[in-house]
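So, here's a batch of structures to check.
Readers should treat all values here as calculations from the given coordinates under stated rules, not as data from a laboratory. For clarity, every value in this text was computed on a predicted model and none was experimentally measured. Cβ atoms are built from the backbone, for glycine too; each structure is taken alone.
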Structure I
Amino acid sequence: MSAHPANPGPFHAADVLAVVARWLLAAVFIYMGATKAWHPEDFLKLVRQYGVVQPLLLNLVAATLPWFEIICGLLLLAGVAVRGTALLLVAMLIPFSAMVVLRALELRGAGGLPFCAIAFDCGCGTGVVPVCRKLVENTVLVCLSAWLVCARRPRLCVRPTLIAPSAPE
């Protein structure tokens, strides 16, 4: 008997876990994006503190990033283009986590505090957070997103891809 039957039935544990991961990521990104969208001036100030965005682009980043996060969250919630959306989240979370580390190192150098004792508002929408906790949270989000990118084709989705696969000839 094969470990993977021809008709696997309606659900596997991996399918259910993928839905839970999608919904968890969706909730986090919808919440974070909405928090930023409701307070754009505050978010603009937080983006400015990193010093990596050119002044001419600050308004563009502050105006679009929250809505990008909300759209990604809604796509994951609905199960549309799951792999592509999760890949975008990984591509966004990794550089942002690196910027959080650099900002924390800058603050540590200025104040002489131990790394994990540093807390600041990183602009995520969750307020002032200890840097080590934020990095653990981001690592979990990256791992969940990467798992969705690498998981087999999701079965419990409205539309797993935006572009329909071509029919075999």
Structure II
Amino acid sequence: MATQDQEIFAAFMKTEIGFLTIKADHTAILEIAFMDHWEKPDRQNPKTYPRHLKSGLIQLKEYFRGQRKEFDLPLNLRGTPFQKKAWRTLLKVPYGQTCSYRDLAIAVGKPKATRAIGGANHRNPIPIIVPCHRVIGAKGALTGYGGGLWRKQWLLEHEKKHFTRIARRNE
């Protein structure tokens, strides 16, 4: 039997880019996964979700409504030290903006590691919140996205569309 520390909660939500599964333990968000079809949730009671999972659902809904540009959630980024550094650096890429794989490689102090950055992005366990969709090819091309290029394009267009409105509201 799992202890409280090992218990994993899974919440599901429908979005414009398909269904999402958001997983968390008692301390942090662990994963967001894209699903192309609805999967029947476990018998978990949303009333028992940890506060940060409930907050994550609210914040993601606000993001998809164009009302949120930053997330304020505890994250447990599980990966290699390089991957974690890349993911923490991704958190600094502003809403509505993009950078290249090379820009990100330079930012993590490994300017020749563009392929490794691509690999880290592909293994990002918490897409959208850790915005790997904001990383594009050197010439502006959309390249690689674990959730599919159509989702990456949708997310970038969504942020571009709402960027000015949110920026004005926050001034």
From the coordinates of one of I, II, helix-only ellipticity at 222 nm (-39500 (n - 2.57) for each DSSP H run of 4 or more, over all residues; to 500) came out at -23000; that one is structure I
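Using mean count of other Cβ atoms within 10 Å over residues 55-62 as the calculated read-out, with 17.4 as its value, let me know the right label among I, II.
II
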With relative contact order in percent (Cα under 8 Å, 6 or more apart) computed for every candidate in I, II, 19 is reproduced by structure II
